[in-house]
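As structure tokens, here come the structures.
Where a number appears in this text, it was derived from the coordinates with a stated rule and is not lab data. All values derive from a computational prediction rather than experimental measurement. Cβ atoms are built from the backbone, for glycine too; each structure is taken alone.
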Structure P
Amino acid sequence: MTDQSLKLASEFPPADYAAWRKLAEAALNGAPFDKKLVTHLRDGFDVQPIYTADDLDGDIAQIHPSLIATNSQLAAAPNANEKTTNTGANPAATGWDIRQLHAHPSPKAVNDAILEDLESGVTSILLRFDHAARFGRGARGDDAGLGGVMVYNLDDLNHTLNGVYTNLAPIALDAGAATIPCAALLAARMAREDDISDAAPAFNFDPISTYVAEGYCPTDLTTALKQTGSFARTMADKFPNATAITVNSTPWYNAGATDSMELAISLATGLAYFRAMVDTGMEGAKAATSITFTTAIGTDFFAGIAKLRALRLMWRRILQASGIEGCPITINAISAEQIISKVDPWVNMLRTTVTSFAGGLGGADSVVCLPYDHAIGLPDGFSRRIARNTQLILQEESNVHRVIDPAGGSWFIENLTRDLALNAWQKFQSIEDNGGIINAVENGSLVAEITDLWQKRESRLATRRDPLTGVSEFPNIDEAAVHCETPDITVLRTAAQNRAMPPDVKIGNDFSDLVTAAAKGASIEQLFNALYGDPSSASRIPPLPQHRLSEAFEANRRRASAHKMETGTAPQIFLCNISKVADHTARAMFARNFFGAGGIEAIPNNGFANGHDAAIAFKQSGAKIAIICGSDTQYAEHAAEMAKSLNAAGARKIYLAGHPGDNRGAFEAAGINDFIFVGSDVVATTTAVLDHLGVK
């Protein structure tokens, strides 16, 4: 084969961006290029329809010199040409850590589920403690057993982890404000094992994110930060492979933060923890390896990949500024709870596949794939199996983990990584310039900014500019409900109270004392009180609201479902279709989906030639509200007649599917009350219909 034979396109002129742009604009027939082909992200920058190698010229500091502050060591922005993957923690041959969340209230049920998961491919466990334990309380309160496993002392933890070798299957804690006492329990349990030199538990101290998410800190944040630094240093000495601290940015993301805002908060929080550890005399490199990042991944696949790469790039820049080179960053990616829906929950399997895939391609060290019924209740064996198999298939059948930085070299993703890093770095510097993350939390500025971001997102969701499959698009109001296990909390509380007989143990307030006391049977409550003392010193703020994208639609779906259970009939709207099926079907389907998103059933028909026939059918249907569906030409001829006939037949409210344009006045005069079209507020409209129908 000669060189000439390989030049398959040699007779064609070389293609360039300018030629492509000219052809693209011609194909748009005068429509604005920026409006039709450029994607405007919530982060404030644009995604172009095409990228070339020219878009990667230069580094970030050269591209955006305004990010450089002259009197700050951290002023130099990240270099876009730096590596954005972590090649130290997870060899390509083994893949990322498949981590499973466990939050069933029963220690026995959790133990059974953990053993099943570990036997079936899961490689680490995320153990979430219940609400009582998270706040340093026992099994006596009304919050015992809510939101997590009922572990209150070492015996409880031993039952939960019975048969689990923590040197082989790392345990990660999610224990809220009581993380240090819970870590003492885990440390006491591990001390009983023969060989813990290879154990790599994740104790996950994170007082800042906990304070924001739960609205509670047992002391003030400044003291908590110093305490975290001190305990992290102790952990580094006792468990050389453990990570003491996590920067959990998921509460911010689930509250409405954009990707770049989440990254900025992660950097500012991580830097605060890093400084706290170094202030105790801890070596900088050791402090850096004691920190992990827990990041939420949404359904924007490419943004998820770019976010992890940008985080790695920027954190490496911070460490370089601190004189630390070659230190790997550990990132734990988790499916954002924000994306999980309660209605049509089967679609969640697709959503979490996207999040897991993005986490793997983005270089996450561990990935948590939430079960599809996570928002409904406690997952059963089937939903946990689907969650773990999602990752196993990605690894063992797709082999995506066998390539280091599979997204590297993609001009689009490289640019997206760069733009996210630029945007996040600017926000990070703003947080630092205004006193750091603690000041931003305490003065409420971050919460206010994210609240505003969520309100804007809500508007986009309600008007379906951000569509949700199975929720705002293609809703199935007749779907079969997914039922989750409902454990008897009263029985579990009684059992926990009966087995909780903590001894009278004298407890010191350094970590070794806590571990010793835990080994002797001291409860989380005792450890918590010994550590923090007077509860009047605690800090409290309103918890940062956690949102799901589908929540507003689900509220109306719940109303409609309850109405159907009570009356035997769903809330209904009559489709007043004009003429032939071919003429009205497009807008009839639009109306059916529009009102179905609020749980309102559309009563179909094949169309009516005149208002008289439509009125007869409307009366027979028993509906109280109607919507006229047809083409613009048919509206001009028949909409007014249809509306008058429907009003005469007793219609309480009449809608028209489509934008009325210049005919609004005439239509309203004929008795049409409102209009639905692309861009209408689905939530507000369906809420008004349910109110009008008297649905509770």
Structure Q
Amino acid sequence: MTDFPAPRLPRKSLNGVLAGCTALSCVAVLAAQSAQAQDSEPMQLPSILLRYELDYSGRVDGYLAPATETGVKSGVPLSEVPQSISVVTSTELETRAPDEVEDAIAYVPGINPSTWGTDDRFDQFSIRGFDMGTSALYRDGLPQKALSFSAFSTDPFMIDRVDVLRGPAGVLYGSNDAGGMVNLVTKRPVFERLAEGRLSYGSNNTAEAAFDWSDTISADGTMAARVTGLLRNGETEVDNSDNDRAFLAGGFTWAPSDDTTLTILGHVQRDAKTPLIFSPVAGEDFDAAFGPLPADFAYRQSDYNHFKTRQESLGWELTHRFGDGFTYNQRVRLAHQTTDYAHLDYSYADASGLNYYAFRNDEDARTIGFDNNVEWTTQLFGADNSVIAGFDYQYSRANVTQYYDGSIYTLPYADPSFDFAVTDPALSSRDRTIYEETGIYVQDHLKFSNGTAVTAGLRYSRFENEATDLLSGASSSQSDSAATGMIGVTHEFANGLTPYIGYSEGFIQNVGTTITGQTLDPSKSRQWEVGLRYQPTNTLMFSGAVFDLRKTNVKDYDLSDPTFSSFTQVGEVRSRGVELEARGQLAANFQGILGYSYIDSEITKSSDASKLGNSNAMAPMHQLSLWLDYDASALVKGLTVGGGIRYVSESFSTQDNLRITPSHSVADIAVTYEARNFDVNVNVSNLFDRDYYGVCYDGYGCAKGEGRAIKVSLSRRF
């Protein structure tokens, strides 16, 4: 693996005063300035600024990222972030070859992956005891949250790394739930030749072809391009299922000087996936006397079921450094997705059999996000000081047409077969939801020569939700605002120990009214965290954290309203615990990850007294994960053997705590053999084909976790 030259990287010198300009005018101004620079001085490319950017957000060889810009936007060494953060590196992604983002983060402590079992519609996971996968995803620092059933899914082959920040992140990223956020970092052009092709075949007749190419494309060395693509055709364990994906992603980087970089990123993607399958359990969801279900019933579904999406995105990242320590940064992305989703879904069981209903959603979702900020680097009180002040905006619109008429299809216990036609239901609703959020934020990072670093930030956000019934023309809107803050201190000792303490806040909007007609306030979250990091070498870090995380103003149904259309906000959920992680080069021939998390979650306030003292939903008390790569070149040249195990303890599926999802352990392996320019990879998830449930829901049934999946790949570097 590649060793890092120093334990601490220089901070980016990000500066600029273009916060009010449009993207095109910014590019024009910078182009003119760059042309003048080219006339007066020689260029060294790729630019210094670009190299610094890649240090904090680009490819990472090995299992330990040296730095990040997810927790501190100015970019700092990982040890200086006063909050728990883990980075899934490029090496880990290539070794484990995950098919979904939730699989990519499965070995991160505090993460409970696949909280809803095998569900290809979304990436679903909980962080520190809060189920929030569909609302916690970001890509390149901009929101990529699900809108209805439109999830804007990203394939792991399209990304270089995944930064997981645990705990509230409201100051830097606006509305976000209590547990934290997951930032996917897209592959970018590199100024050196990169060319790789891959063919693979695996379980459930799944075949895949992929490629990744990048190189300098201009004679003066100022431009680079990258093209990444993947084509997959296959199935899952579920009958009549789809596991198809095709995407093509492109990137272009222009680095005309040491002070300017512009990167344009875009992609198109088509998916055909399988919806979530819930199966009732005899003795739990229906009277066992009605008869047992076939052993394979949990993998049966109707031919009517399908989940097909088409999505496109286009955006850019612009950075320009001015004199006097100022740098301007702009990130923009526009995305669009259409979704065709049909499902014959389980409803209830009675003496006549298992009852199902059909629905269909046609959706059109669009998002726009941008983040403009200015960084000023200077000396303050004898310390290196970096201040970022920014303005960000996010807009989303989802048009959802739903077909549902309440028709019931009954499967008798004696013959629970889906071999019958399902008719499209009648039109039931056509709605449009628009969400807008604007935020102003500032974050300061002060690093003293004695090793102490202080990070503090503030944000003020305004946000509005507007819902329109396109059939009746009726509409409603709700506006809110929230102020959040964060502060933390780290201190790096000469022996590699870095203790820290941090406080952070977050918020999310709550849509609805009280029984008296008052709109709901946002839910707030706040966290205190104390931690210790130890970095004995540049390639190994041990981390431990103790945290107390609370979410207040939690939205609950008002039990005095017989229509269940009003809410109260007396709810509070507390999650506190311990997280431990070792990541990097553990020994001469071993590298990998060891993680453990203990979570004690409790509902401390609720309008429903029966919930008081209950655990939060999908918050397992114990999780343990271990992944090791062994360089076996001494035995067989070019051979690497990796393996891991993940344990998740039992948890409740709802806050009512009426049903337990049992604990489970899953083992995975990865074997790589390199010879000349060829790699042969064998990846096996759930090695022992452990039969387990991803979730068991109150009165509704259980959804299976993913069974054993084998994939054999042949790659060649050109």
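Please state which of the structures P, Q yields -1500 when helix-only ellipticity at 222 nm (-39500 (n - 2.57) for each DSSP H run of 4 or more, over all residues; to 500) is computed from it.
Traced to structure Q.
Hey, volume of the Cα convex hull per residue in Å³, for residues 118-205 alone derived from one of P, Q reads 131; which structure?
Q
Give the label, chosen from P, Q, of the structure having the highest value of distance in nm of label points 7 Å out along Cα→Cβ at positions 590 and 678.
Q
Computing P(r) over Cα pairs in 20 Å bins from 0, in percent gives 16, 52, 28, 3, 0 for which of P, Q?
It traces back to Q.
If you rank structures P, Q by FRET efficiency 1/(1 + (r/R0)^6) of positions 486 and 566 (r between Cβ atoms, R0 = 30 Å, to 0.05), which sits at the top with the largest value?
P
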